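These are the structures, in structure tokens.
Bear in mind that the values in this text are calculations on the coordinates, not laboratory data. What you see is a predicted model; the values in this text were computed from it and never measured. Cβ atoms are built from the backbone, for glycine too; each structure is taken alone.
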Structure P
Amino acid sequence: MKFTDGFWQMREGVRAHHAREARDVQVHDDRFTLYAPVRPIRHRGDTLNTPLVTVDCWSPAPDVIGVRTTHLAGSVRRAPVFDVRNDPGAAPRVRRDGSAVELTSGALSLRASTDGPWRMEFRAGDTTLTSVDARGTGFVEDADGAHHMLGQLSLGVRELVYGMGERFTPFVRNGQTVDIWQADGGTSSEQAYKNVPFYLTNRGYGVFVAHSGPVSFEVGSESVGHVQFSVEDHALTYYVVHGSSPKEILSRYTALTGRPALPPQWSFGLWLSTSFTTSYDEDTVNRFIDGMVSRDVPLSVFHFDCFWMREFHWCDFEWDPEVFPDPVGMLSRLKARGLRTCVWINPYIAQRSALFEEGARLGHLVRRPDGTVWQWDMWQAGMALVDFTSPKARAWYADKLKPLLDMGVDCFKTDFGERVPTDVVWSDGSDPHGMHNYYTQLYNATVFDLLLRERGEGEAVLFARSATAGGQSFPVHWGGDCASTFEAMAESLRGGLSLGLSGFGFWSHDIGGFEGTPDPALFKRWLAFGLLSSHSRLHGSRSYRVPWDFDDEATDVARTFTRLKCELMPYLFGAAVQAHQRGVPMMRAMLLEFPDDPTCHHLDTQYMLGEDLLVAPVLSPDGSVEYYVPEGVWTHLLTGETVRGPAWRREVHGFDSLPLLVRPRAVLPVGAVRDRPDYDYTDGLTLRVYGAGDPAPPPGSPAGSPTVVPAADGSAAAVFRTVRSGDGITVAADTAPVHGWRVLLVGVRGAEAADPSTEVALTAEGTLASASAGTSFIRLHMP
């Protein structure tokens, strides 16, 4: 929200009150509080009729400092509060240095002075990361009498801002006004399904505005050298999160607000949907599945969209008896075919649903101030909302879902949760504007917690559309309703990368687009992109997404990239474990892996899938693609061609290809199974070693990262270490593997085994060495 009219004036009717000095300070061992009047105090008379802003400063975790500014404490809205985890190891300390007071947590310090004009500095060592100056702390009253608290942090030269949720506007936020307000607006507008009041910069810090209600950001768009954030309230809390790299910042931010749960292995396979308004029954489902089987396209999950329930009954969680007369038998038959199942739900109860009367009678539906149930006819006739602020209502809703799990459903697509009214009363007394954004958190947590109880940790997974800060704990999320165009494909990717920079580890999108029917070229290009995403789903609105409906080649493309994803699962699930343990997304904006390469700071049409795979989707009908290669010698995974960076590349690819490059000197674990994602990744494992022919590093160089092959629970099933030295290369396991394993030196011909028992063969890709079970290392001499 903008308050000024240019640099010198305020907008008509707006009155601004900014902290002018730190008049007093209360100092404790681990925190301090500043008292800042909004005009200079020259004599005692100035203390009269002068508002005072209270500024509390503390640290909940190492390298994180919180600031809370308050005007009238008794007028603070009763909004839901984000669950911010305190780290008992934070150990912040405060020191006085003359007129200055400084709070230090880890490498981050906040310094303020009681002498001179108002200013606070966030510093890392001798570097000022960002500062709060004369207009950076205070409150504003607008022409309508509304009271806004605001904060303003400086931006440096060439400092760029990212994140704030899944946003489809330009990837770099500088110059944008961003309103944190949940909306069902598709992927082609400034609205967003997943609004997260957290931003990340390329200068060593991120900022989390811990306000569950609407937050308005002006990112260099009102004061061009600042990020301003404001809330309609009497208090504003924000956290500055420092890290030596963007990945470290995300790790600390997700430690604060919640790390993503680890989805089950099977969820990474291909999902196929009935689509939305299409006609379908069990025969349709079987025809789709039979078609995938007969065409050798591996399928892992079948999804039933809205019309598994009767029309006008959403949600009653009852199968339409005319369309699915034997749901228990059907689910059992699908399970026997090795498939998992997902069903669509939303948090709304239509008036025709049998649950409406029950929910209203029990007080589980949201009410208006006059005590009547809130209803409208948009989406479902006479629909009401479940009041998830009530523990009893949450238990009631979960109890209605449990029979579906008992009959064999594996997971839920938790759709909607954005259009939440504000002219209502919540059972816990929450501020309606705060609950508008926070509703999705309670909704998805209710369903995810049910899955945890019934299926156990490591088996719970959602397919969710809406989210706010902390929603990353309940994966997976998908990008919502996009059009069937190349432009929408690009905007979906942009939104997914933005969400990853907001702390979310797993993300998907509707392959081919949701609205409309893609032409065969678009569908095939989107298949490759979708199957090189965290999660992969075929889903549409008014048309099916079975590949053969487009052309025979589409089936070939679906088969090729689904098999590839299954083979890459030892690597991909390892990236999933990193997301779970460290909060770093599987699909990574280039700046996450290459923060020191300025070119990568702007890239939004390519990404890193985990640490070692660069993916550049083809976003054109003629197969042309332009992408950037960072420094080093990279290798096309599909062709073996090498590319030297830094350089921009322009290429043309067939439908069975796209730029998929392996990072220099990477060791890529690849599995032996290509028809399912859930298997023992150590059985028949191949370690693909890239850059094996490069010169060995000089003595004393840091050792490369170990290659960890994960088990289904995320623990390490095997750990391998690759050492290049002298004329050879050694790959050693920490513990002797229980299965045979192999090493492929990509692009190397004529390498010989140091141990005669190691079988060596020359392949089209390079030298392949095989070891039997129990062999703990392979040593190869370079030619």
Structure Q
Amino acid sequence: MTKAFYPLALTACLLLAACSGTKHLPPGEKLYTGARVDLRNASGLTARERKTLHADLVGITRPQPNTRFLGLPIKLGFYNMFRKAKPNSFFGRLRDQLGEPPVLLSSVNSNNSVKLLQNHMDNKGFFQAKASGDSVVKGRKARMDYKVDAGPQYTINAIRFPLDSTELSENIRASQAGSLLQVGAPYDLDVIRGERNRVDAFLKERGFYFFNPEYLLMQVDSTVGNNKVDMVLTVKNSAPDEAMRAYRIRNTYIYANYRINAQRLDTSLADAELYGGYHIIDRRKRFKPWMWPRILVFDSGALYNRTDHNTTLSRLINLNEFRYVKNRFEPVTDSFKLDAYYYLTPQPKKSIRGEITATSKSNNMNGSQINLTWRNRNTFRQAEHLAVSAYVASEIQFGGTFQGYNTYRTGAEATLAIPRFVVPFFNVNTTSAYVPRTNIQLGYDLLTRNRLYTVNSFRGSLGYTWKPSLEFSHELNPVSINYVQPINVTAEYRDSVRRYPYLQRVVDSQFILGSTYQVTFNQLVNGLQRPNAFFVNGLVDLSGNVAGLMMGANAKGGDPKRIFNALFDQYIKLEVDGRWYHKIGLKSSWVNRVNIGYGIPYGNSMQLPYIKQFFAGGNNSLRGFRSRSLGPGTFRQPTRTFLADQTGDIKFEFNTEFRPHISGPLYGALFIDAGNIWLANEDPDRPGSGFSGSFFNELAVNTGVGVRLDVTIFVIRLDVGIPLVKPWEKNPWVMDRLDPKDPALKKENIIYNLAIGYPF
């Protein structure tokens, strides 16, 4: 109790100080609580447009009031608590860093805010708008009430682009098809600025390196009548001559081992080597010269364009080989040509990194993991990366069904990443902003479940990753091998296998020899908050097809085949994860996910291998059920054992979640999850586990609420899930018998999920 007293007392004092924010104001002063804006006569706007305009108007009033969290001025309260502390004292510095002085009514310049409101309305095409403001005082608090009479919003009547025959004007006219300005659209200064930037970007793709959007002038005539405007886009007379011409690339110079504090001139060509049209200055021979034509996309004599410029920089940065990447273009005297210079400062060749992570699962298993990674860059002088990592991890339950059955994992992995496609007899390359990689990986893992079993696994793969664009990514592993072998199985576990034969699959020797392909489409990676955004991930996983064909395996006929004394697995596994993110208002959202997985074991297999099967339940799945506890189908283990994991060959899961904004970085959540897993072939020892046409009636359903602290760089969330439907029970509807007064039922049916990051 003593330990909890001080933080509770501090919190209470902080809340009291926040609630009494006016107590310590100077005599005659009022605490400014903010502005209200009454937007009138804006009937031509949609509800969303009106809401956005209103939020913009409130946001531009000055000053802004003291920030609030859950309706309380916490920072003001913190400031008041230590208001008497000396400036350079500990509490004085703490007050200045974490607190916020009161915003007073005397600091409000209402005339300035009225001008800001009027200007914003003009910028949005409300040229006849009128704004006014007045203060409202209540006790020792005050606010500003502003009235904005919008009036008609002017629309575009006609748009004209430059008509002269210069090279620049011809290119500007060629960009007109993609114009952001459309006849009949409202006048908007932000759109006009966007149009200037669009034209500038169009010209940059056609060699106009020195052009700038500030050289464009949009002339607007609002006297044409009927609340319309005519627009004429022109080039300013003050635009310099070099901005009027297109430039080509003459030479490209690469300083592969550039030092930031170098004293020599960067235009020195001493020791330069010409290879593939590039002048390479690499005195230490750190890189092989034939690497550069695969990375850079600028060619001598080519017309300058911004896409190639940015793509080259992105590819150099994407190599993760250089600490600094700098670039400049220098015009060649008496010509319309440019010389390109790239200054590359390599990262340290060798590095070591350690990580410590902690986990908490809904089945009350708590764990930690320590990773150690050694990295060797530029291993074979072509920007290859060799990474060797090792880890140790544990999962422990200090009380409950799994107490004493702790899990310990350790392993090591070596990965060689080569920044190109390594394909025999073919020379394959991409020109996107992301360098493709060939990955060669070898790994070893040792898993020990205390008092149960110990298994080890050897894995290896050869694969390729590439991204044709920011939103699309591909991963192809033509060779993916995994060999799992038990080392020790305890008598306790063998006794459990006799009672529950399906547990044998966990410790069976497994040999997976196959290929995988994965594609991802993600509209969230660019950071733009679209009204509707989508995420789709698809997976194809094949194993044992060639071996099964050659050896004539037939598990159903009692003739399974082995490789290295292990049954090799033969299956086709398909999975798709689709998500829809819908923005509601300015900060709230509604998110939906469908996750469907279908595994087809055949030939040498009756089920998917254990490590490839699906599961349901847990922090990122059905949050009203404990991790991996659902299914398969309507099967339910009669008694709780040390091994609650249930897996299946087929999975269907649907999640919907409303994420309302509460205050600041705090968001809420209301969610419903539904789903289950099944076996492709019914297991006689697990009745109800097979997939059938009535699968929809076998879905488990839960609901719940949650809270998220989203500070951009990470998200901490707490979800509380309650099951609604338990398909394995005679009366599946849980709410029919959920008694809030029964502690046993509450413990069984209220699931707490603490996690990092959003569930989807």
Structure R
Amino acid sequence: MLFAFYFYIMNYNYIINSHETREKEQNHYQRGNMALQTHSASHPLNLCHVKTRTLIINRLYIFSHSIAIAFLIYYRASSIRTLIDTKTQPLIPHLLIFIAELTLSFIWILSQSFLWRPVIRTVFPERLPEDEQLPPIDVFICTADPEKEPPLGVMNTVVSAMTLNYPARKLTVYLSDDGGCPVTLEAMSEAWRFAKIWVPFCKKYGVKIICPEAYFAERGVDDEGLVYNDEFAAEKVKVKGEYESFAHKVTKISESERCRSNKDHSSVVEVVSDEIVHTQREMPLLVYVSREKRPYHNHQFKAGSLNALLRVSSLISNSPYILGLDCDMYCNDANSARQAMCFHLAPISSSLAFVQFPQRFYNISKHDIYESELRCTFKTLWSGMDGIKGPCLSGTCYYLKREALYMHHLPLEDINLKELKECFGSSNDFLKSMHQKHGENMDYGKVLSDVLLQEIKLLSSCGYENNTKWGKEVGFRYFSVVEDYFTSFNMHCKKWISVYYMPQKPAFLGSCTTSLNDSLIQGTRWTAGLIEVALSRFSPIIYGPSRMSVLHSFCYAWLACFPFAFLPLWILATIPQLALLNDVTVYPEVKSPFFLIFLYVFVLSNLQHMREIHSTGGSLKVWRYEQRTWMVKGITCHLYGSMYAIMEKLGAKEASFLPTNKVVDDDQVKLYERGIYNFQTSSMFLVPLCSLIILNLLGFLMGVIKIVFERDYIYDISIQTFISFYIISMGYPVLEAMLLRKDKGRITTSVSCYSFVFSIFILFLGSLLIMY
């Protein structure tokens, strides 16, 4: 009851906070926006719809589940008190399980904020103003390692961004090459030459799939509504030949010895263009940026790269809006920019920081065993946050207002130059750009002047950010490796809002992880960054409520704290089993009324999960895959990521960043498409996983033996036996890989032996602990 009442109080806080507005001056396109807002009164650019049916079901679930949890906590507290008085059983296993139940309950309470007010949005791009009144957009694409991020895939992303359905003079594409590889610049020159053929072809015939690789690979439905004639067919064949030539050239230079990262080099900034096209701006501007890197300098990973792009672009195009893309996330729908402008040009635009689109993937298997689709995040969580004050940044697929990154109101009068330089750095040209319109520094008929180029190289140098507020109060934040999460958290704390738009046709498509190894490494990196925030003074549960609505701060708190579920998972995967093997009962017997409470909590939570999956178009298989992935990641990467973050806090480790491998391995893809796990990963991940499966197998066998031969035990140990059975059923692929499989993706005999030894160690050490 208390939990449910608390959520109603939070809803009241949300209603009060929703009336707060942020007054900001609009320096550019003011006249166009005023006319647009007058028109929007009768013809809005977007609509927001509350999912009323889902909302009612969610709140009923929250209410009933809260009552069940309250009874569960009462049972556990009263039973521990009884054990302290009577000393009939060991106390430690009961205390540990109570800690696990309290931790899971706390994480569950935070997670319900996502379910409180889910919404969906609709846009009307046909109501946008004429092209002359549309604001310019800069596209930021980041790549870091040409060996893990093949240049051909990166160039396809670049070309797709240049093909967006947006005025060419108002579109500038930047590629940040954090690897400092000369091959990437050469590949960009080839991409520019091909784009001069590809972009006009797409615009002339209305091609709907604007990434050339995807178009010619015939991914998805294309050319709907196009008139097929001899001219189109002939030109398509010609363009396909040009693409094959382009792909061959890029692949060839990518195979050279020069295709490797360089961590010690000066700044390189180059506009890739032809003088004639450059003068007429028939094509979007294409700019290569490789910031200065030195071995002794902390470059702040992706956030540092984005901030360098932010400064460099301010002296070239200085567009008020930025599209952020990962190098493997290509533009799939040419109209995404216009869809985003339906929000940025609406009446809410003065306080709108960014529009987040979902990440979708073209290589998702129908057997998504690694949960690579991130279904829960992009189909449930983000729409729930959108109903409060908006989702957090997701690292890619977002249209962001440049002003929001400056985090400061920019005064037009009484400017204190000293304070601005302490905040933004010493460049006078950059400070001027903050008050200038799009492209005022750039003569499109010429390449960058020597003077301007020197200033740009200063802005992209290692030492420019020294003694400034870049990464602290300005730009993308450096505090954590999850720069997207932490940056948007600070934006929302500053009263900015965001929106989430999920169109029927994917606006962007990328490549997902198709191996267990890549999935766990990625999960470890994300966990380390999130836990780092959770354990800091910026912890959303403490820092957030005074700066944003309580519900919104709970959303951010859950994102930061959910990896802590590794603790209850380890406890529930060991303690009940060890207790069972040592004749200790830690759950109520079947005859007890409290048995129904445990049963109710388990069944209701899984039914809610299944309903949520069904509502997003998933099947029962998805429920099984997501349950299994949650357990596997909790036992492995969430544990190691949390340990890594704690060690970093203690000064025993330094933050590091490894880009996810984008190189396609045909063998691992075949296993993924067949729904077979590839266990070719570190023994650091496999040994704990296999050891717990072995321990639960022993516990289950012991439980079955006791139930069969000693009938009196059936009422006492049913829950403990079921827990072991449930873990074994979810971990069956691990058992299969240990005992039955002979292919390359199996678990090796040596890992199985190490796991058996480790499980015996847990058994003996745990038994001593249990009996205390």
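For this structure, a couple of remarks:
- Origin of the derived value 18 (relative contact order in percent (Cα under 8 Å, 6 or more apart); candidates P, Q, R): R
- Structure (P, Q, R) behind the derived value 3.5 of distance in nm of label points 7 Å out along Cα→Cβ at positions 201 and 521: R
- Comparison of P, Q, R - label where distance in nm of label points 7 Å out along Cα→Cβ at positions 113 and 689 is highest: Q
- Label whose coordinates, when distance in nm of label points 7 Å out along Cα→Cβ at positions 161 and 673 is calculated, return 4.7 (choices P, Q, R): P
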